[in-house]
1. Given structures I, II, which gives the highest value for relative contact order in percent (Cα under 8 Å, 6 or more apart)?
2. One of I, II was used to compute helix-only ellipticity at 222 nm (-39500 (n - 2.57) for each DSSP H run of 4 or more, over all residues; to 500), and the answer was -12500. Which one was it?
3. When distance in nm of label points 7 Å out along Cα→Cβ at positions 126 and 142 is compared over structures I, II, which one is greatest?
4. Rank structures I, II by mean count of other Cβ atoms within 10 Å over residues 38-45 and report only the one at the top, that is, the highest.
5. Once Cα Rg over 2.2 N^0.38 Å is calculated for all of I, II, which comes out largest?
6. Could you tell me which structure in I, II was used to calculate log10 I(q)/I(0) by the Debye sum over Cα atoms at q = 0.14, 0.21, 0.27 Å⁻¹, for residues 70-149 alone as -0.53, -1.04, -1.33?
Structure I
Amino acid sequence: MEAEDPLSELADIHLPDAVHVWPPAPGWWVLAALVVCALVLLYRQQLARVFLRRRLGAALRELDAALNRFKKQAASDRNEAGLQLLQSVNAILKRVALLHYPDPELPRLNGRPWLRFLDSQSHTADFTVGVGRVLGDGMYRPEFDADVDALHVLCRRWIEQSYLHKQPAKKLSPAAAQSAPASQASEAKP
């Protein structure tokens, strides 16, 4: 008897089943969850930016409308139109300030403390010693003699800065409110 080839008795190689796409490995699930979370966060950030731009646009349009009302009314009575402009601009700035700087003392501010607050948030002295000081007197100003266009530019810049350049609000304290004018006046003088 002749010896048979022992290899011929072996069974064929078993091929594994084809790899299925579904269900994916756990790592793919984790990656998918991270991508979904990142997309949700990105969407929320973009949505917040859109709403911020809309609020900024509304505030600036309201400021522009106040200036346009002044220019229309100034022909008949510049003093009365100017006092109404000061009231409108103060109201717009106060609403923006209340939205961005939630300080319990803020609603009660007027006059010099209000101007010091505006200066402290913009890091200038344009409100206390500059063109913006007319806002401190508001309706109590006997004669309106302000540079309307410069006031408009200053207020527009303050509103844009409040919306676009977020910074933590400086707390108002009675001691700081009283000492602020001296330090800002010294900074404003060359």
Structure II
Amino acid sequence: MSTRTILELVLERRGEAERVAFSNYRLTDFGLLEQLARHVIDRSASAVGNCVIMSAALIVFLREARIPAVAVTGNLTVDGVVAFRQRESLPANPNRLGSISFSTDLHCWVQIGSLIVDLSLASTSAILAPENPIRRAVESKFGPAGTVIVFDAKSPLAKRFDYEPKDVLQDDQIECFAAPFFKG
């Protein structure tokens, strides 16, 4: 089975208009991205599983700034070591669940074109034992917990940090998963 590209996923889950906007957009204001990302990180708890909440919250802010970004779930391999492997998708209509509860080993990040923005990996890896190869790779390349990880998926760094998209969140999922961030 072949892996679908991010553009195929955006088309399938968000439609042609968003695929075109997503594929044609080139971020020029990295300062704004850093400001929004820092805001989300600074207001979020460091815990495994917060990647979905943090990514959904950042999407809300990016959309307000008219930046066509998507929240992506999938697999992540770091220096050949599987960090996260998506076994199931997030619920299609999470608002119908009554609460946010899911059990999956997926990872969630934000993409703006080929730019990967990961708000939680540095914090999550800091929880691991110091000798853990994932923690060592993240800290050696990006720094300590709380770091915003941003790089182009087409860069050589993508060989060390292999983000494999499996799904793109829809609006109802973003709204539901971002809700805990915006509560109080």
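Every read-out reported here was derived from the displayed coordinates using simple, explicitly stated rules and does not represent laboratory data. Being a predicted model, the structure only gives us computed values, none of them experimental. Cβ atoms are built from the backbone, for glycine too; each structure is taken alone.
1. Numbers: I: 22; II: 31.
If we compare relative contact order in percent (Cα under 8 Å, 6 or more apart) over I, II, the biggest value is for II.
2. On the way: I: -21500; II: -12500.
This value belongs to structure II.
3. Values: I: 3.0; II: 1.2.
Checked I, II; max of distance in nm of label points 7 Å out along Cα→Cβ at positions 126 and 142 sits with I.
4. Working: I: 10.0; II: 14.9.
Top value of mean count of other Cβ atoms within 10 Å over residues 38-45 goes to structure II.
5. On the way: I: 2.05; II: 0.96.
Top value of Cα Rg over 2.2 N^0.38 Å goes to structure I.
6. Values: I: -0.46, -0.95, -1.33; II: -0.53, -1.04, -1.33.
Clearly, the read-out refers to II.
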